[in-house]
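J.: Structures are listed in the sections that come next.
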Structure P
Amino acid sequence: MKVVHICSFDGRDGGAIAAYRLHQGLLRLGQDSTMLVAEKRTEDPTVTVSQPTRDLASRLRRRLRSMQISRSLAHYRHSHPAGHELFSDDRTPHGGDLLDQLPAADIINIHTMRLFADNRAFFAAVPKHTPVVRTLHDMNFFTGGCHYDAGCGKYTVQCGACPQLGSHKEQDLSRKIWQRKHEALSTIPPNRLHLVTPSGWLAHEAKHSSLAQHFPITVIPYGLDLEVFCPRDRRFARDVLGIHQDAAVVLFVAQPITRINKGFALLAQALEGLGHLTKLLLVSVGSGQPPVKTPVPHLHLGHIGHERLLSLVYSAADVFVIPSRQDNLPLTALEVTACGIPVVGFAVGGILDIVRPDITGLLVPAQDVRALHTAICELLQDPGRRAEMAANCRRIAVEEYALEVQARRYIELYEMILAGVRHEPLSHGVG
C-alpha cells in the first residue's frame, strides 16, 4: 500500500509536526509512505518538495493570485481584532500547480493545504479512483477561514459577519470562503473523502458543520515516539535548566507564547495569591515574549525545537498547566503526559480526551480562573497525589498514544477504505 501525505510543511507547527510523526510511524511499520510538502524543514529523503513551475506565465499567474488574496484580506486590516487566532484564505498563490508532481498512490492523506493547493484544484488533479483521507488538525477545513471559532458557531450554517474579521457584513470574506469550499466539497461523493480527527471534540464539531457533515469521520489520536517523550531524571533536568531542586515548578508551553487562545494571561491571573507556596516558579516555553507580567518568579526559555531537550523541560516540572480557551488535541499535553507530569487545564475541546480527572490531572470549567488557581494549588501541595498521577500518565500514554498505535489505526482505516468496506466510523481513545 502506497500512501502519500500532503502537507504545507514537514514540521514547524502542531499540525505539520503531527503529520510528519504519522509518516514516520507508518515507515516504522513497513508501509510505503512519502510526504509531498510546499516547504521542507527536515533532511528526510522520504519528504519531497513540490517545486512550482518557473516559466514566465506561471510566475505571473502566481503573482496575480497573491495580489488577489492579499487584497481580500487587506479589507479587514483595521477591523481585525488584535490577538485573534489565525484566519486563512482557502486560495493559494499556486492554485493547483504544485500538484503536478503528485506521485501515484493507493491512498492520499491530506493534512493542511494552506500555501499548497486550492480545494477545487486538488480534487480535480487527484485521480477519481484514488481515495482521500483528510486529517483535520483544527477547525479550518469546515469554517469560513478561522482555525478556531472562539464559540462563534456560524460554521454550522454558512459563516458571514465574521467576528474574527471584525466584520458586520453577511457577504464578507468568510462567507465567500465558505461558498468556495461548499462549491468544491459538494461535488465530492462521501465515499471518496474520509475525515480523521485527533479528538472526539473536533469530530463532534465537524459533524455539526454545514461543510463536513456528509463525510464519514474517524477519531484517531496523535501518536508519540515514547523513547523521546519519556520521564527523564528530574534532578538532572533541573540542573541543566538552572532550576532549584526544591522549586515548585508550574510549566506552560505554547508556540508562540503570545497566542491568545493558549491562555497565558489566564494562567498569570490564576497564579495570583500563590506566593505562600515555597519557591514557586513558572517556567514557560515558546517563541516571543510573554504577553503579560506574572505575579510569581518566571523563567522563560523561548522556543525549543529539539524534542529530547523539550522532554527534559517537561521532566523538570511538577505540574503542567494548559489554560486553552479552545483546542483540538494539543501535542504539548500529550507529550508532557508521556513524560509523567500531571496536567491541569480547562475542560474544553480535546483536553477532555487527554486529562482524566483525578487520574492524570485535574479539569476545571472553561476560563474559570479561580478554579484553575485552586487546582494548581492542590496539586502542588500534594506530592503523593502527583506521584500517583505521574504513573497513570505514563501508563496511559504507552497504551493509547504510542506512535505505533496511531500508525496501526491509520493502516486499519486505509485498508478498510481501499477494500470498499462500508462501516461505522471508528472511534479510538476518546475519553
Structure Q
Amino acid sequence: MRRLLVACLLTVSAAWALPAVSSAGTYIDYECATAAGVPVKAEGFTATESPKSSALNTCSTAAQGGLNLGLASDPTWTGGLGALERFQAPPDTRIAAVSLKRSTSGAPTGSSFLTYQINVDGALIDGCLPSAGCNGDVAGTVSRDGLNAGTLDLTAGCGGTIANTCTTPIRLEARSVAVTLRDDTPPIPSNLRGSLFAAEAKSGTVDVVFDVTDRGGGVYRTVTTIDGKLYEAKPVALGACADIDPSNSNPYEFAGAVPCPLSQVGLTSTIDTTKLTEGVHTIGVSVEDAAGNSTPVVAPGSRFTVRNGVPNGSPAGRTVNGRLKMWFRDTRTSRQTSVFGTRVVVRGYLRDRRGRGIRGAEVEVFHYVAGRRRLLKTGLRSRRYGRLTLILPMNLFGDSRGTRRIAFYYRAIRPGSVTSRANLYLTIRNRRGGPQTEGN
C-alpha cells in the first residue's frame, strides 16, 4: 500500500511518502530476567490454577524471582490438577523464538502421572508426559527458534484422567524467559509539520513534528541523519520503551510484550543548526517501531540551508570576498624591529577582490610568543574604505630572539570560520640592543 502524505518545501524541495513495503522485524521481550541476569517483572504471563495447585509470579525489578508453578497443598492429587502460566503473543505479533532458564523439583524417574510441560501452540518443546515418563529433575536452558506461534505455556501437575492419582508434588520454575516476537507492520506517520519546512534559510533550533500510530510492539524511536550521518536516535517514551541492554549491538530488547505506545501525538525531532556549518545540508528523519520496522518521515537527502551568522561588515554583499592586507607603518612590510618602550603603528585594509572597501567589520587580533597566545584584541574595526589602524602597546616582549607574531583574522560571517588572515612579525630589542623577553 502506498499513500502519499505530503510534499514539503525545504530550501529546494522534498517529498514525504510511506514506502510500498517495509521489511518485517523482531524484538525480544525479557520476562523475569534479562540475558545478563538483571531482574525485571514478568507481566506478559497469565496464571491459571486448579484446586490444590499454585502459580506464583515472584519476578520483580528489585530482586531475582521466578515463575513457579505446580502441585500444592496436601496429597493426593487426582489427574488433571495442575497450574499454568501462559504467554500470549500481543495482537499483530507472532512468537518467533523462545529461550527459558528452567528447573524442576519432584520430577519422577520412569513412568508416572507427574508431568511438566513447555508447549508452543500446544506442541511440546520440553517436558515429560505420563506416556513417555521422566528422567528426574532438570535444570538449564531450553531454546527454540524458527517458530510461528501465538502462545507459550508452562504447566506442571498430575496427568491422566480424574481416575488417576499422584502422591507427591511436582514444581516447575522459570527464572528467565526471552520471547522473540515478530512484527510485520511498520509505523504510520501523519500530520507532518515543523519549522524545518519554512521556505527561508534555517537558524537556531528547528524541528520536525508529526503524529504516528503502530500495530504490534509500538512506536519506539525517531532516527535523524544529517549529511548522511547519524545525528540522533531518540526513544519516544520512558519506562519499558527503552533498550534494556545498551551494552550489546541489539537495540530492540525490552522488558515488556508491548513495550512502547501504539500511538504518539506531536513527536518531535529537533535540529540545532548552530552545530552545523553555514550552507546547504541534507536531512532524513524516520520513525521506528519496537521491532525496527522503519518508515521515512522526511525522505533521506532532503535539503535545507543553514544561515546562522550575519555579514561581518558593510556592504553585506562584499563581505564574502573580503581580504585582509596588513603592514607596519614604518617599514611598509610584514616585519619590523623596534626598541622596547617605543610606539609601533600597524596599518591595513579590508577590501573585496575588486578593491572595494568593507567598513564596520570586526577583525580579531592575536599575539603569539613562542607559539603561545598571549593577547587578544577584539575592538579592531574597519573604517571608511575598509581602512584599519592598530597602535601596539609599548611594553611588548618577544621570545628568546625578541620576536612575536601578530595574527589578524577576518570572518565574513559571524559566527563562522576564518575567511581571510594576515601575519606580522615584530622583533623587540631592549635598551642594550639584546632581545626583549618576558621579565627583562
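Readers should treat all values here as calculations from the given coordinates under stated rules, not as data from a laboratory. In this text, all values refer to a predicted model and were calculated from it rather than measured experimentally. Cβ atoms are built from the backbone, for glycine too; each structure is taken alone.
J.: Tell me which of P, Q gives 0.97 when you compute Rg/Rh (Cα atoms, Kirkwood Rh).
T.: P
J.: A value of 0.35 was derived for FRET efficiency 1/(1 + (r/R0)^6) of positions 142 and 286 (r between Cβ atoms, R0 = 25 Å, to 0.05); which structure in P, Q was it taken from?
T.: Derived from P, not from the others.
J.: helix-only ellipticity at 222 nm (-39500 (n - 2.57) for each DSSP H run of 4 or more, over all residues; to 500) computed as -10000: which structure among P, Q?
T.: This figure was derived from P.
J.: Thinking of P, Q, which structure, once distance in nm of label points 7 Å out along Cα→Cβ at positions 46 and 238 is computed, gives back 3.0?
T.: Computing distance in nm of label points 7 Å out along Cα→Cβ at positions 46 and 238 on every structure in P, Q gives 3.0 only for Q.
J.: Also, quick follow-up: Who wins on mean count of other Cβ atoms within 10 Å over residues 38-45 among P, Q, i.e. which is largest?
T.: For this comparison of mean count of other Cβ atoms within 10 Å over residues 38-45, the top structure is Q.
J.: Given 1.00 as the derived value for FRET efficiency 1/(1 + (r/R0)^6) of positions 86 and 326 (r between Cβ atoms, R0 = 41 Å, to 0.05), which of the supplied structures P, Q does it correspond to?
T.: Matching structure: P.
J.: Suppose you compute distance in nm of label points 7 Å out along Cα→Cβ at positions 94 and 366 for every structure in P, Q: which one lands on 6.3?
T.: Checking each candidate, the match is Q.
J.: Where does the value 15.8 come from, among P, Q, when mean count of other Cβ atoms within 10 Å over residues 166-173 is the thing being computed?
T.: Matching structure: P.
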